[in-house]
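Coordinate-derived values only; no laboratory data. Nothing here was measured: the structure is a model prediction, and the numbers come from that model. Cβ atoms are built from the backbone, for glycine too; each structure is taken alone.
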Structure 1
Amino acid sequence: MSFHIAAKPGEIAEAVLLPGDPLRAKFVAETYLEQGVLYTDVRNILGYTGLYKGKRVSVQGTGMGIPSLSIYVNELFKDYGVKRAIRIGTAGGLQGNLKLRDLVIAMSACTDSGVNGFRFGGRSFAPTASFSLLKTAYEAALARGWEPKVGTVVSCDTFYTEDPDDWKLWARYGVLAVEMETAELYTLAAKYGREALALLTISDSFVSGEEDSPAERQKAYTRMMEVALEAAIS
């Protein structure tokens with residue numbers, strides 16, 4: 001049992017889906033997992049393990065932002081032996097060709113966070129996805145007739161920025177979307193020698209100003225969930 005995850009040894013699968021929203025974890029468990037069991041509800045950050053197509057998969061909420069995700073992913077890798085971690089989250093689209101509910105597969109992640117600057121003593125690290133997971137997820141999406149966008153995202157520390165046009169610099173350099181966790185997930189996977197991937201659904205657009213409701217963000221993004229589950233059991 002770790003400090004923030006009240007699971008006993010063996011209760012968490014080697015493959016874990018990581019939604020920021022604990023209620024999305026609950027939705028995935030109740031919708032897709034057979035024999036799903038709640039293994040933690042510490043601070044109402046929910047975690048479940050069950051079977052998907054006969055294989056054990058867990059789904060663990062992480063909360064919002066790099067510091068929160070870092071706590072849970074460190075413990076999953078270090079204390080529970082998780083080998084594959086797949087973020088299933090939302091993102092704001094920074095390119096005009098990204099529409100609401102489009103699926104983005106994050107190949108790499110920029111960040112404005114100071115975490116890696118502190119970690120690497122001012123050096124620059126390039127957080128990158130596991131190629132095998134990325135390839136599997138991409139092929140799973142195509143097999144279902146979906147066309148995911150693959151490329152760079154940016155993980156930001158602040159949701160509300162001082163400069164409302166700050167996103168335009170990232171967009172100018174081809175960054176697809178902005179979110180708050182992927183850079184840390186990929187960095188920790190590199191540290192521990194594990195596989196990691198972020199699958200993101202566009203929940204709002206900085207270009208058009210459109211956005212989905214909170215309820216839709218919890219339950220409507222099933223493409224992302226299904227692709228993640230296929231990658232998790234591959």
Structure 2
Amino acid sequence: MANTAVTEVLSELHDPEHQHRDVRGGSARAAVFGISDGLVSNASLILGMEGAHPAAAAVRLAGFAGLLGGALSMAAGELISMRAQAELLERELAVERAEIQRHPEGELRELVLIYERRGVAPAVAQALALEMMATPERALETHAREELGIDPNELGSPLAAAFASFASFALGALVPLVAVLVSRGAAAGVLAICLSAAGAAAVGTVLAHFSGRSRLRLALRQVGVCAGAAIVTFAVGTLIGHLGGL
């Protein structure tokens with residue numbers, strides 16, 4: 001009876017028809033937020049510069065500097081944070097691995113208690129825990145999932161996250177920069193606003209696709225965030241321009 005129940009539980013855990021998107025990867029997260037950050041920050045920077053009415057070359061230089069500096073900063077921050085997180089998780093896994101080797105009976109009892117607290121019958125919990133502790137690899141994976149809430153095989157790649165962050169920030173920052181590369185003066189400002197709004201709406205639409213929420217709502221929210229930041233920096237740039245610089 002217990003073996004049958006264990007088989008049913010395991011089959012539910014590995015049901016191939018019950019699939020979810022993988023939303024835990026560091027590179028995917030870095031890419032989404034990198035595009036948004038690049039778009040908002042460089043649109044704000046360029047429109048702030050436009051508000052001060054400097055030479056067109058100064059606006060273009062600021063746009064390039066914002067793109068490169070922001071992308072490098074994002075990549076470095078992502079690399080450091082992901083590496084620190086991976087090191088912390090690896091340390092916890094090492095502790096868990098040592099405990100499984102030194103005190104397998106105690107770790108077995110912990111697993112049984114975890115399953116029982118989830119409502120599994122004691123006999124089934126005992127059989128399921130024995131099954132999970134059958135090999136060191138499965139035991140570590142199970143304890144990592146149940147106690148630490150992580151998958152030891154999916155800690156994420158700091159380098160992949162850093163590269164995705166750099167590339168996505170640069171892509172987002174390039175959208176408003178195109179405007180000052182192909183036009184000048186007031187026309188450049190108007191084009192930057194249009195391109196930035198379109199890019200922000202696209203980011204919101206992509207986020208809606210993955211989250212299952214309203215595309216219109218998320219697109220408008222993203223445009224609103226970008227517009228708010230741009231309005232503030234444009235106002236500051238205009239004020240500084242009227243004051244003759246600082």
Structure 3
Amino acid sequence: MIQHLSETRGAADHGWLKSRHTFSFGEYHNPERMGFGVLRVINDDAVDPGMGFGTHPHRDMEIVSIPLEGALQHRDSVGTSSVIKKGEVQIMSAGTGIQHSEFNASSTELVKFLQIWVRPKKLGVEPRYEQKNFSTVDKTNRIVTVVSPDGREGSITINQDAFFSLTDLKAQKTVSYERRGKGTGLYVFVISGSVDLQDLTLNARDGVGLDVFDVIELRAQEDAEVLLLEVPL
């Protein structure tokens with residue numbers, strides 16, 4: 001088990017961009033935080049109104065964006081132009097190479113989002129983009145799959161044997177998560193609120209990686225939103 005408290009994450013302040021890094025990224029390098037299995041990056045980004053990341057390349061990486069507040073404008077070299085908001089999940093499979101830009105779609109409000117990088121199962125695939133709105137799916141006290149290798153349960157697909165799930169837990173409620181893959185670990189990231197996991201209490205933006213598990217139980221101390229990332233180790 002590895003535990004990463006919110007305040008121990010790496011930090012970057014570029015003025016228009018404020019970011020916290022669960023794992024090594026950019027100028028933040030920690031040899032003990034190089035990822036969790038194929039999970040390479042969890043960046044917690046806040047971008048000022050009208051600002052963003054100019055066009056830049058990626059290759060052989062699965063990049064998932066989950067907006068938490070505001071709206072994110074995405075454009076890429078495969079012809080995608082879209083805006084994603086809270087409740088939606090986006091994946092960009094960089095494959096043989098893709099260029100993209102991401103900007104705050106608002107001129108007045110912050111955009112906050114998680115950007116998650118996963119090493120792909122197959123290299124050199126054709127670049128691909130997908131997004132889906134999960135805001136109408138009831139996640140209250142239940143776990144909803146939003147990313148999977150095969151699009152199960154209406155999820156978007158990833159080029160890896162990985163499963164991303166979300167749950168909105170009400171105070172004092174409990175949910176169970178059962179392993180879906182083989183040779184996988186589970187990274188639990190608390191987006192908001194507070195939950196108990198085994199003998200740990202996790203607060204907003206805390207994370208825990210479990211390398212051995214079959215079933216876990218999460219119990220909310222207060223209303224909480226939790227992201228569960230099951231990835232090959």
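Given that relative contact order in percent (Cα under 8 Å, 6 or more apart), derived from a single structure, equals 27, which label among 1, 2, 3 identifies that structure?
The read-out was computed on structure 1.
Looking at structures 1, 2, 3, which one was log10 I(q)/I(0) by the Debye sum over Cα atoms at q = 0.11, 0.15, 0.18, 0.24 Å⁻¹, for residues 31-118 alone calculated from, given that it came out as -0.43, -0.77, -1.03, -1.34?
Considering all the candidates, the number was obtained from 1.
Given that helix-only ellipticity at 222 nm (-39500 (n - 2.57) for each DSSP H run of 4 or more, over all residues; to 500), derived from a single structure, equals -9500, which label among 1, 2, 3 identifies that structure?
Structure of origin is 1.
For distance in nm of label points 7 Å out along Cα→Cβ at positions 127 and 199, which of the structures 1, 2, 3 scores highest?
2
Assign the value 1.3, calculated as distance in nm of label points 7 Å out along Cα→Cβ at positions 79 and 95, to the correct structure from 1, 2, 3.
Label of the source structure: 3.
Given that distance in nm of label points 7 Å out along Cα→Cβ at positions 39 and 103, derived from a single structure, equals 3.3, which label among 1, 2, 3 identifies that structure?
3
Supply the structure label, taken from 1, 2, 3, corresponding to distance in nm of label points 7 Å out along Cα→Cβ at positions 143 and 191 with the calculated value 6.2.
Answer for the origin of the read-out: 2.
If mean count of other Cβ atoms within 10 Å over residues 135-142 comes out at 15.4 when worked out from the coordinates, which of 1, 2, 3 was used?
2
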